Structure formats: C-alpha cells, structure tokens
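Read through the structures below before going on.
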Structure 1
C-alpha cells in the first residue's frame, strides 16, 4: 500500500512585526479555561515565518504552513494573506 503524505495544516495568525527582510513574526492567540478556577485565559505563541515577496504588513491576518527549517528560528512559510489592514 503506497504511503499517502498528508498536507500540513495551515496556521492562522496576525502579523506583529515586519521589520526583517523576508521574515515576519506572527502571533497566534488561543483561549483556554483554567482547570480549577474556570477563568478564561489567553495564551499567545509567536512564530517566525518566511515571506518571500514581503507582501504582509503589521496587522494582517495570514495563513502559514510548516516547512523544513529555513534558519535558526524559521520553520514556517507564508501560504496566503487572508485579511489586509
């Protein structure tokens, strides 16, 4: 039976920094509920993504997909800009 490779799941985030050339920092926010106190908490993850054409700007919502490591911090690349600001 031939092995079928799954497509990587895109990650949606907001661009928080565009100061580097061909690199963007996106922030992914998720809400969790505290196990004991049932308070809603916001957790943030910041990822470096590769933006070959420098097409995204601060505040844009983007989709990124995992890829091979491109540098020390970058392991994601820009798939598309979902919403421009």
Structure 2
C-alpha cells in the first residue's frame, strides 16, 4: 500500500465523519427545541459524564480511550453552543 492509497482511505473516513457530525448537530437542534419547550437547561453534566464513560468503554486502546474523552468533550461543547444559540434566537 502506498501513501496515496492511505490518504484516500483517510479521505473516505473523513467524509463519513463530516456526515455524522452534521447529523449529530441536526439532532442537537431538535434537542434545543425540546429543552426550550420544557424549560430544561442546555447542559446536563451527569449525562455528559455518563456519555464520555460509555464511549470510552468502546475504545480498544489506552490512546483511543484518552482521546475519545477529548473528542466527546469538544463535541458536547459544540452541541451546547448550538443549542444555546438556537434558544436565544427564539
């Protein structure tokens, strides 16, 4: 396998990541509407800690486990930011 083939594989994975990220944000938009209608706060620290533990348990290496925490902390922060913006607009 050469470098160009490996880069093509990474590109294919990246396309999937982008699509899944956008799908996650679409769901976050619906969550913002629900939270606004029910008066729930945007952030649920217990749920976030539970989610991080859940996805870490799916990792196969220590490196993955550690960086999955970083990744999901960022993903949840971006979801909160989106939800907060949407709730402020309405």
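When Cα Rg over 2.2 N^0.38 Å is worked out for each of 1, 2, structure 2 gives the greatest result. Identify which of structures 1, 2 gives the largest calculated value of distance in nm of label points 7 Å out along Cα→Cβ at positions 42 and 58. Comparing 1, 2 by distance in nm of label points 7 Å out along Cα→Cβ at positions 42 and 58, the maximum is at 2. State the single structure among 1, 2 that was used to calculate relative contact order in percent (Cα under 8 Å, 6 or more apart), giving 36. Answer by label: 2. One of 1, 2 was used to compute mean count of other Cβ atoms within 10 Å over residues 2-9, and the answer was 6.4. Which one was it? Going through each structure in turn, the value belongs to 1.
Among candidates 1, 2, the computation of helix-only ellipticity at 222 nm (-39500 (n - 2.57) for each DSSP H run of 4 or more, over all residues; to 500) that gave -30000 used structure 2. Each of the structures 1, 2 was assessed by distance in nm of label points 7 Å out along Cα→Cβ at positions 18 and 34; the largest value belongs to 1.
Any read-out appearing in this document is the output of simple, stated calculations on the displayed coordinates, not a laboratory observation. Bear in mind that the values here come from a model prediction, so they are computed numbers and not experimental data. Cβ atoms are built from the backbone, for glycine too; each structure is taken alone.
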